[in-house]
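Where a number appears in this text, it was derived from the coordinates with a stated rule and is not lab data. Please read these numbers as outputs of a predicted model, since none were measured by experiment. Cβ atoms are built from the backbone, for glycine too; each structure is taken alone.
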Structure I
Amino acid sequence: MAFDFNKDPVRLFGIWPQTPFPVEVSIYGYCSVSCSFCFANLNRDAFDRDPNPVNSTASALRKLDREWDDEYSPIGFFLRNRYPVCFSNTTDPFQRDEKTYRASEAFLSWCKERKVPVYIQTRGNVLSSDFDRYAPLLEPGRVVVAMSLCQLDDKLRKRFEPGAQSIESRWELAARLTDHGIPVVMACNPYVKAWVPSPVEYCKRAAAVGAKGVWLERLHFSAAQFGQVRETYHDELYPAANVNPGYFIRDLKEWYKATADYGLDFFPTPYWDAYFGCASKHPECADPKWLGGNTFDVAFQFTSMLEDTARENAGKKLVVTWDDFKATLEHLGVPDQELDMSEFWGPFNSKVKADHKEYRARLGKRNGLHEILRYYWNHPWHNNYLFWYLPYVQAVSTSDGNWLADEDGNLVGVRNPDIKWNGSRDFPEAGLEDALLFNLREVLSKMDD
């Protein structure tokens, strides 16, 4: 089969604005690492590929240049403001085909020239074999590498990741990167307990190679992805996938302790971290100073400050408003740039089939970034990535079956410690009888004093 390139390699990240990386680049469309659980390959029918693909590298670089020069382009806005790029969330940029096509090398060269920070997600095949070739493109202070490693036994790696380099080679590459001054995050994604039975062993080795942190996410598939999983993996992957997040709480306690004991930052996926009071220091272990001082971590910072206030007012409900979130935008200096709306439709429509007519009617062809985020705030049933994924927070319903809103029509939420989270979003009505106003502006003014 001919190699498959990506027809749309440059886009806004599908889980923006939860992610600190607004732009995602995936030049390769098919991933030859061939992990049994790989979203890139499961999202596309293996028999419905272009037998004569066109190398997308040149078109990707042209698109990056066009977006950079377009003052209304969201992608250009995030690039020019030096928000880091995720490279890449779907396909491995250093899969073995990189030796032939060098598409990742071309992209990293573009980023170096423009001084754009890059968060690289990889299992590292070609980066290991051709390290000296890529080292000049990996600049400390602008590049972070998330090293995907979700097994401790190489026999399991051969079974589930047949095209990936060995576990030991990845530990060695992590050490080589840290020696080069590049921060490394070990990404145990997906986390399957049978693959990593000992968080202590994992964290001990991560600390030994100089890694900065550990990132954790469970194994999950959509119904369509389930249909693409090869039958030979069914008995092993199906029971481990889509398990209720609450099932992992005991395991998470071990991970939090092990990472703390070995001096590692820890970022389990947000619904887990929120259960533990937003204990993580940085989203996806991405310390801004590792990436030029600038990450788009607005949602993370907002929820962290909310949890700090909740700890100071233990056992009390906190009313949360759009004005609180707007105060975060102002505090973090997020520009209210007018931007074209079309690129935002993909991330906004990532959960369900949202109402595109309402979206266009409310937001128009262009709108300010703050107003775009306000639309996310007020439509959590279409996309909860901005804020509403927190397990203890819910929009407040009224007796007539509507949602409580302020005078400007913005949803009012409540952080309710009485909610007993079991991994679902089926919560009772919160009630506001004894609630305190979060009032983030007052919190921030105290911080400034």
Structure II
Amino acid sequence: MIMETPRKTKAPKTTEYVLHMAKEHDVRFIRLWFSDILGQLKSVAITIDELEEALTEGVGFDGSAIEGFVRIDESDMVAVPDPNTFCLLPWRPRENAVARMFCDIKKPGGRPFEGDPRYVLTRNLERAAKLGYTFYVGPELEYFYLKSLDDPRPLDQGGYFDLTPHDAASDLRRETILALEEMGIAVEYSHHEAAPSQHEIDVRYTDALTMADNVMTHRLVVKEVALKFGVYATFMPKPFNDQNGSGMHVNMSLYSTGDGDRNVFFDAKDASHLSKAAKHFLAGILRHVREFTLVTNQWVNSYKRLVPGFEAPVYLTWALRNRSDLIRIPAYKPGHEVSTRIELRSPDPACNPYLAFSVILAAGLEGIEQALEPPPPTEENVLALSDAERHKRGIQQLPVDLHEAIELAESSTFLKKALGDHVFHSFLDNKRLEWSRFRARVTDYEREQYLPRL
């Protein structure tokens, strides 16, 4: 990701704008989207006749039926559409067109629902704004194309940046990019990734709330276009034993809201062009990443990716370019202010982007507020160091499985503050249940290893 000038936030759209655009484009149905606690997209459709009322009063639904929301005795919730997110769905017919809007979830009476992941991110962004910052992010989502869900074989045996004939999915990426851009999501570039049938489409970085909405849209568009071509797309972190998993490297920077929209992470006088604020932010992430890995890598399968030997980071180190570290400082354009950023390489594309961006930002802001200092950069290959050398240097490791991630999160006052009580406890309850079910499950590995000899 090059990360040129950030995509500026446009002037807020109004109810009148949405009604005008819906009429102009012959919109008949509007899908109201929101996320459950795990980042699964939820949708309710209304007709054009209900649009104006929905924009002013919201649409009621049963919150007890949504993962991580509320109990059955407190189930009434209201989805309030955000006019800024109105756009047409390009894979639907133009006649009697279908549009979508993301929603904020409210309680009856209009108060924000603390269990809404979009609200969790909004609250953390408001904290940044009070400190004078706007948080920009640019995630790099990797994914796989498979022949079908029932036949999960890759489409090709291509590798990193391979072109035809090995890259059988060029047309799928092309159609996906066209659909994303038609929905107002600017794409920087796309390419074949390292593993067979693994791909990446990078969207231009923007403010974190817009980007979280864009990630939710990105994942759906990739899947919709794949279905159109008769194949299956998956953002599962590690589909194959012997291949790299799929990551979601998160490029990030803070911009000052008070002095000309300046990149706070840039310092022309520093040897690495990193400001003190950037280093404090980086130190905050390193301090809390083990605690928030449960959020950025939330599935049992996520930890099959976070193992040595498959390019995913394992150890808590940072460097100026080195790709074996958890955090790196990309140097595509040294000394170029708008390209200066921090790249966190551990998250995967199956996380909830609202919660992931929330905990990353909260950790970084704490680093700035407490003026935390990072350790020296580790420029050699940290994977090649011995266990004794890593121990001597005090280099810690990410959680090795979901169980360890849960234990680290349970005792984290930082994570509880970043997510809020409701999401913190609901998320942990869900993950404990997932681990309990996985722990009791007999796997193919066990049958292959033990049935022949036990």
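With distance in nm of label points 7 Å out along Cα→Cβ at positions 76 and 380 derived from the coordinates and found to be 3.6, which of I, II does the value describe? Label of the originating structure: I.
Identify the structure, out of I, II, from whose coordinates Rg and Dmax of the Cα atoms in Å, for residues 188-387 alone was calculated to give 19.5, 55.
I
A value of 3.5 for distance in nm of label points 7 Å out along Cα→Cβ at positions 92 and 356, calculated from one of I, II, originates in structure I.
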